[in-house]
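Quick heads-up: structures coming right below.
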Structure 1
Amino acid sequence: MEKAGATRKNGAIDRSPIHRWYQTVLGYSHELVEDVLDRFGIGTRHRVIDPFCGAATTLVECLKRGVSCVGIDANPASCLVARVKTDQTLRPDRLRHLLADVGERYGERLATGYSVEGDPTYRYLHSAGMVERGWISPEPLRKVLVLKASILALGTSAQYKNALMLGLLAEVVNGASNVRFGPELYCVTAKLDSDVFGGFSQRIVMMIEDINGLRGATGATARVFEGDARNYYDMLQFFRGERFSAVISSPPYPAEHDYTRNARLELALLEHVTSRESLRTIKKRMIRSHTKGIYKQDRDRLLVRDDIAVQSIVKEVRRKIVGKDYGFARLYPRVVQEYFGGMKRHLRNMRRFLRPEAQCAYIVGDQSSYLRVHIPTAELLSSIAEEVGFEVVEIRRWRTRWSTTTSKSLDENILVLRNPG
């Protein structure tokens, strides 16, 4: 199985330039984006938005074609990744010089016994029990934090520090840590040590090679916003007079998958998560798609209380939880309602920023995580989209995946919508 953080495309890791800097195990391939851009006839006169931009697959492909684009994500680690991968002003020679500078600082700190115990990442990983449970071993963690301190001490701009931190994030997840994905995060046999700087250095060299080959040719722009994809009016006011021609995105699926857990090491390393409270703040900005992200004040479910198809799923889940005595089962019906209500709010707001005749491609998967009740995600979202004013063009099967919950194959589909204006 591939290392954590890798995107699979037809069973293989995506090793294409820029995309390979950092990838997510649940991401879609750049070939899919290329196909959608072709089908939609998107060119340099258009602007594309990805409201769940993740590792920026859509944004990178748009820039390669000279198409300006915007990304939104609730996860601040994803936003850093997306900003670095779409930064067309990074200079290879500057990165090469900074890599040498970091190496010197890192070596000095290691030699002098630099203490990492006061680092917020160190404190969080220990207090949360992640070191004890084997997510990352003590010696690799020490080296990671020494390297982090060496990067942050550089006399350079946040732009270049972020680029170097991206290399460190990828090395932590793919090299220094003990985590893997299948697709859920799990830990393998702990490694007692790791060549953290060696792996990090190779990643930065790879970035330099890709920048030399692809940057600065198109003139297109990319902007990335950190925020809630259900409520982004204030973020996008800048674009109100210049609406979008297309949406290409993959929102969370309604399943027991905590997206912040898969990115917990990255969030901790960037010091966005240093406590339960800071983690909760991030989760509250996300579409409700799992039971560990449900809160008393959530009200999106009210938007689908009269939706017959959604309520039919809810009714079936409720029937199956009767007699279940484990805590999270009682929240299954609530997750289904909050998810589709949240997506309804997203779709309703998105229409306000789309040109007439704009097209949307939402990559979503059917689910059966809640007591094996089948949730036809694309079908239900198509009905909701029609209710808020979209036209449904088609639901096209993209691929099938194996569900360990039901021991059956489930479809992942592309829901294609059109904004009639």
Structure 2
Amino acid sequence: MVQRIVVQLACFLMFFSARGQEKTLQYYISAGLKNSPLLADLHNQLRSNAVDSLLLHASNKPQVGFKGYAYYAPIVNDFGYSSVLTNIANLTSVINVSQQIFNKKTREVNYSRISIQNQSISAAGRLTAMELKKNIIAAYLDAWSTASEIAFDKEQLAFSKEEGKMLKDLAEQGIYKQTDYLSFGIDIMGQELSIQGQEIQLQKQLSDLNILCGIRDTAKVTMVRPVLGEMPAPKSELSPFFQRFRVDSLRIKNEQSLVDRNYKPTLSWFSDAGLINNDPRVIYQNFGLSFGLNFTLPVYDGNQRKLKYLQLNMEEESRKNYAAAFAQEYDNHKRQLLDELKMTKEQLPGLELQEKNAGLLIREEKDLVRMGAASITDYLNAIKNYLSIHRSLNQYEVRLLQIQNEINFWNQ
């Protein structure tokens, strides 16, 4: 009894191992997005920008510092530095505080700069995730297509081997020549070699898919037919493809505002308190404090402001040209994909009818072969024709999914 249970368990484990673990398309997409170093880098850039915002906030608070200074210039036999200039000795120990005031507009422009950087990084992150997702789907479709062909070819190979037993009996009965049976056997060997080549190709495709998704698992995988929904086309102002141009426009305007702020007057206050002394005998009398204002007004810098504006205007002109060119390319590419999707779908009914008729022809040829009324060569040709049509149909179905993947990519 125990031995029977052990044998049944071993058979179950062998079946499970041979079948492989099912992994859906969503599994690979989730793993790829999670393991992408580029997406992680962009996420860290957003976190770094949050720190920049805190740094900017901290820089606008009163800045406190400490200064300590001790100096002695002796005069020996009337030789030494002039005491009028050096006071012979100097001891300084003060705490100073300073803060820029009336700079609300400047702060707003700097905060806006950080916000625009965040928008730019977020747009780049969305585009990166979309591109990675599209590539993962394309790689999965390639592997699934190969796996589907392998599964179908194995079914046909098993069918052919069963037919081979029948043909062997007919050849032994003298209804067909031994050479005809040998030709059938050679065809079966060709099918086996073809499946072996497909399995090597599938292993490479799965390895490439794992590398793309950052997966180290090398266990056998059973591919699951992917399901791709149709994503509706978004408004252009919501598309991340166009968001980068909008963010660039905001960045250029922000840089113009920064240029303007550099030519505005600035005012800051400062104060210090501590000890400044040059005579240790009266050191107790030299504790004190000071305060004041610092005003700065740019007057002339060789027209740098005008030149910077000229550079930014040229950059804005280039941005508009790129945005217009991309909008036209975007529309043309989507139109082309929709036309290709329509034409590919129109091909499917004809191929499905061909496959159906080819299947009927195989059954008719099989009956004729059993009666000795048809040649094995014709039977083999019917099988080959059926396999060829099925592969074409499979390729068209995969191409439909590939086109839908491209359309979904542009519709995000």
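Numbers below:
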{"item": "Entry that produces 1.8 once distance in nm of label points 7 Å out along Cα→Cβ at positions 381 and 397 is calculated, selected from 1, 2", "result": "1"}
{"item": "For -12500 (helix-only ellipticity at 222 nm (-39500 (n - 2.57) for each DSSP H run of 4 or more, over all residues; to 500), calculated) the corresponding structure among 1, 2", "result": "1"}
{"item": "Comparison of 1, 2 - label where relative contact order in percent (Cα under 8 Å, 6 or more apart) is highest", "result": "2"}
{"item": "Which entry (1, 2) yields the derived value 12.8 for mean count of other Cβ atoms within 10 Å over residues 45-52", "result": "2"}
{"item": "For 55, 44, 29 (Cα extents along the principal axes in Å, for residues 53-284 alone, calculated) the corresponding structure among 1, 2", "result": "1"}
{"item": "Computed 43.5 for mean projected area of the Cα convex hull in nm² - originating structure among 1, 2", "result": "2"}
{"item": "Ranking 1, 2 by distance in nm of label points 7 Å out along Cα→Cβ at positions 93 and 221, the structure that comes out highest", "result": "2"}
{"item": "With mean count of other Cβ atoms within 10 Å over residues 245-252 derived as 17.1, matching label from 1, 2", "result": "2"}
{"item": "Comparison of 1, 2 by distance in nm of label points 7 Å out along Cα→Cβ at positions 157 and 269 - largest value held by", "result": "2"}
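Read-outs throughout are calculated quantities, based only on the coordinates presented, and are distinct from any laboratory measurement. Computed from a predicted model, the values in this text were never measured in an experiment. Cβ atoms are built from the backbone, for glycine too; each structure is taken alone.
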